[in-house]
Structure I
Amino acid sequence: MKPVATLCLAAASAALLVGATPPKPGQVAVTVTDLRSAKGVVRACMTSNAKVFPRCREDPASYRVVVPAGTRVELLFSGVKPGRYAVALLHDENDNGKADRTLGMMPKEGFGFSRDAKVQMGPPKFDSAAFDYAGDAATLTIRMRYML
């Protein structure tokens, strides 16, 4: 079981905050909904490496971004090459760079995955969250989930 706490992500120049402009080819826009507060940041990463998902920091080729939290957040991954990817999100409410837990197991902060992949005794497998990206402009919506 890979803990959700491993979603500690760093900002990367490959991702930018989305404005009102729709994505262009080579870009994947992500709308994050259902955040419970505007505290902290949303850490996001997108990887094609099934072996490290959702621990994207272990994939130097992953696309990463950190944006201020809000009730709805939009972010953009740019320079994305065609492939099969999965996105992992963390609502890091105290902006400490990790997913805080209670009783050593249950996440205290929000998380989300592409394709709204379900969490069952740990984060989903890559195939549950993966989507094919052909290189065209793409738009995803991911709902933030909270255990507590």
Structure II
Amino acid sequence: MLSQLKRLNIETDGRYATEADLAFLKSYLQSVRDRISAYEKIRDAEDAITDQADEVLMAADPKVFHKGSQDYSETCRRDRRNTLRHAAAAMLFNDLDRLRDGLLLWQRTIVHAVKDEQASALTWQEMPGVLKDHLSDEEAELMMPALRLNQALLN
């Protein structure tokens, strides 16, 4: 949203915005209540969401966060929380570019460097189902673009 507003400001310098120029703004404003509600629900239920994700991931693969004898569950939990916060902010402001450029590209480098692709893939495959337990259908649908981006870049 903020990136789009900045781009609109530059593109409409000295002229009125066209209907096409304003389409994204109208769409955003129609969804702003659901976006705020989803953001607040995720923020307020972050611990419950993280706990539920831990349960789902451990049920799928009890050793998903282990490398040899080392257990990296807490590190992965911290990273999931951080990524979820950024994804929720991206949904709130409808700004996937900032999510991609500000966190996910860096995080992808880390995931590949430490060879955590399997844990990351499983996490972002299961997260939509976890969030659907905490959000309305409309709110969950607003989160899906950010979650799909997480999946695409962190797998």
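Each reported figure results from applying straightforward, stated rules to the coordinates on display, with no laboratory input. As the structure is a computational prediction, the values presented were derived from the model and not from experiment. Cβ atoms are built from the backbone, for glycine too; each structure is taken alone.
Quick check for you: by mean count of other Cβ atoms within 10 Å over residues 27-34, which of I, II is greatest?
Comparing I, II by mean count of other Cβ atoms within 10 Å over residues 27-34, the maximum is at I.
Given a value of -500 for helix-only ellipticity at 222 nm (-39500 (n - 2.57) for each DSSP H run of 4 or more, over all residues; to 500), calculated from one of I, II, which structure does it belong to?
Of the options listed, only I reproduces it.
With Rg/Rh (Cα atoms, Kirkwood Rh) computed per structure, which member of I, II shows the largest figure?
Across I, II, Rg/Rh (Cα atoms, Kirkwood Rh) peaks for II.
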